[in-house]
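Values quoted throughout were computed directly from the atomic coordinates according to the rules given, and no laboratory measurement underlies them. Values in this document were obtained by computation on a predicted structure and should not be read as measured data. Cβ atoms are built from the backbone, for glycine too; each structure is taken alone.
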Structure 1
Amino acid sequence: MENKIAARIVSDAVRMSNSTREEGSRKAQEIIERARNDVRIFREQNLRETEILRREILERKESVARLEVKKLALQAKQRVLDAAFERAMDSVRALPKDKYLAIVEGMLSNAEDGDVVKIAECDAKLITAAFVKKTADKLGIKLTLSKEYIDIRGGVVLSNGSYDKNFSLETEFDSLREEIEPAIAAEIFGERK
């Protein structure tokens, strides 16, 4: 009988062991399946998020590139306009003496009695004390030509001690540029500025 009891205990133990092993295997398989499913979901989610991030990065890079292209185009257009106005100023400087002096005379028409006329050294042979006196006599005022030169490329600066009236070529061209640059840009580049 002892053998039967022992055999039964062993038999029950083997059955229980097999049952536990099967249940353990089943639970392990369920855990593995859940883990595989979680990995698949995680991978899909990461792929979607990675694709979204990739698109966002590409869009930002494209946007930055477009802005950089616009900036470079604007700089190139600005250089073209700068060169055009620079050539125009050089053309004024290269005018025959009588035409250049007619421009200066127009500038001097803004003078007031007692103003001092300041000029650039490059104009010293053109804008003389005699020319200033002749123009002042026409205007019925008294003007004096300064003995000191100022740092301008042409034209005059009228000074009366309290303030200066700047009619230098640089100032005149800057004012002109503000007025006509949009039209010139439209003509050159075919667009409104």
Structure 2
Amino acid sequence: MEKSVAMKHVKIPKDRVGVLIGPDGKTKGHIERRLGVRLLIDSEEGEVEVDDRTSEDPLAQIKAENVVRAIGRGFSPQNAAKLYSDDYYLELLDIHEFTGKNKDHVRRVTGRLVGTGGKTRKLIEDLTGCKISIYGHTVAIIGEIDGLAIAKEACSMILSGSEHASVYRYLENKRREQRLAEFGF
């Protein structure tokens, strides 16, 4: 039985196409070999087609789309590669949904999310086990399901205007809850 020919298109920023391809095509080749897919990249438009007809993994197309999308949203190929695993997911937040399209507002809340010297983003990453990339007007998060939900909520709180101290308390409480759950409490 032949697989369906429904190829998916993923649009990424043109300035991220080089990262997706990698030096001498290494990143693109690695994705193709690892997932058994073929990536057809239009560098002029930033369009990427994922052809999974040769893959044996029924989730290969979704995984490839997510890896491509993650690289397009600012992640390094190494961090995006976590998405090969069935245990890791990609979540995208559109900052415009919190601020509108005003560039000054986007820049302001992006600065709040990063924090002084990157402190806020690093704290969210450390306490949730997730990776966060802020690119343009999007926040991308890669992580396992439990940590991902907490990181998404923490980012949403910051983007909505919550005080940093409130978000830090939320993260600490969630971390405490996770530790207690690990020990069966």
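State the single structure among 1, 2 that was used to calculate FRET efficiency 1/(1 + (r/R0)^6) of positions 11 and 35 (r between Cβ atoms, R0 = 35 Å, to 0.05), giving 0.95. Walk me through the intermediate numbers first.
Working: 1: 0.45; 2: 0.95.
Here the read-out was taken from 2.
Which structure, out of 1, 2, was volume of the Cα convex hull per residue in Å³, for residues 19-74 alone derived from, given a value of 70?
Source structure for this number: 2.
Between 1, 2, which one scores greatest on mean count of other Cβ atoms within 10 Å over residues 43-50?
Working: 1: 10.0; 2: 15.9.
The structure with the largest value is 2.
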Practice task
Figure out for me which of the structures 1, 2 the number 0.55 belongs to, where FRET efficiency 1/(1 + (r/R0)^6) of positions 59 and 139 (r between Cβ atoms, R0 = 25 Å, to 0.05) was derived from the coordinates.
Solution key: 2
Exercise for the section: Could you figure out which one of 1, 2 the value 10.0 for mean count of other Cβ atoms within 10 Å over residues 27-34 was computed from? Expected result: 1
Fill in the blank from the handout: Note: helix-only ellipticity at 222 nm (-39500 (n - 2.57) for each DSSP H run of 4 or more, over all residues; to 500) at -25500, derived from one of structures 1, 2, originates from structure 1
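Where is distance in nm of label points 7 Å out along Cα→Cβ at positions 51 and 91 largest, in which of 1, 2?
On the way: 1: 6.0; 2: 3.6.
Across 1, 2, distance in nm of label points 7 Å out along Cα→Cβ at positions 51 and 91 peaks for 1.
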Fill in the blank from the handout: Taking distance in nm of label points 7 Å out along Cα→Cβ at positions 131 and 163 for each of 1, 2, the highest value is that of structure 2
Handout entry: Origin of the derived value 51 (percent of Cα pairs over 22 Å apart; candidates 1, 2)
Key = 2
